[in-house]
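What follows are several structures.
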Structure I
Amino acid sequence: MIKLIALDVDGTLSNGKIYTDDKDNNLKAFDVKDGFAIAQWIKEGGIVAIITGKSSNIVQRRADELGIQEVAQGISNKVQEMEKLITKLGITLDEVAYMGDDINDLGVMRMVKIAAAPKNSAAEVLERVHFISTKDGGDGAVREFIEFLMKENGTWENVINRFLNQR
């Protein structure tokens, strides 16, 4: 069973575009549907990690908002980072799913049990993953993948019931 979902940021959690304002502040947009699914995965006992090549305060702030405790930024070798992460968490690669969008994600994708990609990912990635979202990165692709995983492990119905039974 999948315990950890690891995510790339640019092109996966965001649309891959970096906006810069006239004060040289970088901005990224995140989809609230992705955030909702991440929060539900964590609420059901799952772990979420971010492994990204770039570093930004925006990513850390979003991770903090969602309760993501494992955040690795500025990572040039995602394979080594994944190996460190599973050792730290005491899990195996058979308990890991990863979603990314570009060729720098391929190494870690081949390691994990389930590799996924947004539909607008690099062709080399789309050829090698187990799950291709019908959504673009930053537009609900992560939500769709997490919902798929939660339906597979039987926890999505818990999420539905939690909201149906609110008082």
Structure II
Amino acid sequence: MPYALELELDGGAGAAVRDLWRALSEVGVTWMAQSGAAPHVSLAIWETIDRPRFEVELARFAAETGPIGISFDGVGTFPGGTVFLRPTPNRALDALQRHVHARFAALGAGPWDYYLPETWIPHCTLAMDVPPGRVSEALAVAADAPLPITGRLEFVGIVEFRPVRVLARYPLGA
């Protein structure tokens, strides 16, 4: 199973995303609401990690890294039936994502191409695996959200997925 390094949204912004997950569930798009995931932005995904060393380094990283402000002002889609919230451009988040790849490169193998610094598109997933005939409906539900959703990325974690299982989670800047 792959592993994602995620930044988790604060309570208020996270609640707004969960509201969107519930609205999508009402039209039959249920994966995120049922996944056990927290509302987040993934900075990197690897096929494998050196878990013991990764968790130690992640705790250090969390202590050295403060929360980051974020504002989601639009929605979008990726191929394969993914609907997401799009943040406004954020230099601090972009720099942190590049730093994560440099810092954790020796602790993870098989990085996913879409999450490499030169190809990464920051996003907060609202729906995954939406059938092609339902993407426009899911996108319409997401587009009805009161935007912007503004908050902070306050926690970092390493998550194994499908199914979602949080392996380690730390507050940023603590």
Structure III
Amino acid sequence: MQSEENSFRWRLFWWMVFAAAFGVTEAALVVYVRQLLGYPVGLDYAEIWAKRAQTLSVFAMGDELKARHLFGVELAREAGTIVLLVGAAMAAGRSARERFGVFCYTFALWDLTYYAYLIAFIGFPRSLTAIDVYFLIPITWYGPVWFPVCVVMPALLAAGVWLMRSPKTTATPSADPARSD
């Protein structure tokens, strides 16, 4: 019988807590970056660029960050985000399969809580059709908010199933040569 600390539900709960805490941290950082860049509260990226009589493109966000000497900082922040999620999965998982499941699960919850906290903090996104910049690595990815939300939810479900179906750890035979198993 598994102890409470090692039970699947217990571990799933604490991965969820980690992901949600990380989501609020990431949202707070994005609020600071948006304020630093002078973006109006609540507007999506297409609206921000339209107010400037410009078009959001794969290069627009990177060019703006470079002009303000923030591009390297943003790339480091985004790379750090992925490293933290991978590190948590490596520490929490007991097999390669479970580590991948933990990564998918925490990534999905982190992304969902990130959007929930952005809504609470600055009213962005106002709808699932709002345009967001998802990542700058390896190039600028942007699009409607519904895309990551609709991709993340199935990933969350798949990761949960993946973890639940993870093969049980089997005991290794005794190393005692006097013992015959």
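Out of I, II, III, choose the structure whose coordinates give Cα Rg over 2.2 N^0.38 Å, for residues 62-117 alone equal to 1.12 when calculated.
Details: I: 1.12; II: 1.34; III: 1.42.
Matching structure: I.
For distance in nm of label points 7 Å out along Cα→Cβ at positions 22 and 142, which of the structures I, II, III scores highest? Largest one: structure I.
Laboratory data are not the source of any read-out in this text; all were calculated from the coordinates shown. Because the structure is predicted, anything quoted here is derived from the model rather than measured. Cβ atoms are built from the backbone, for glycine too; each structure is taken alone.
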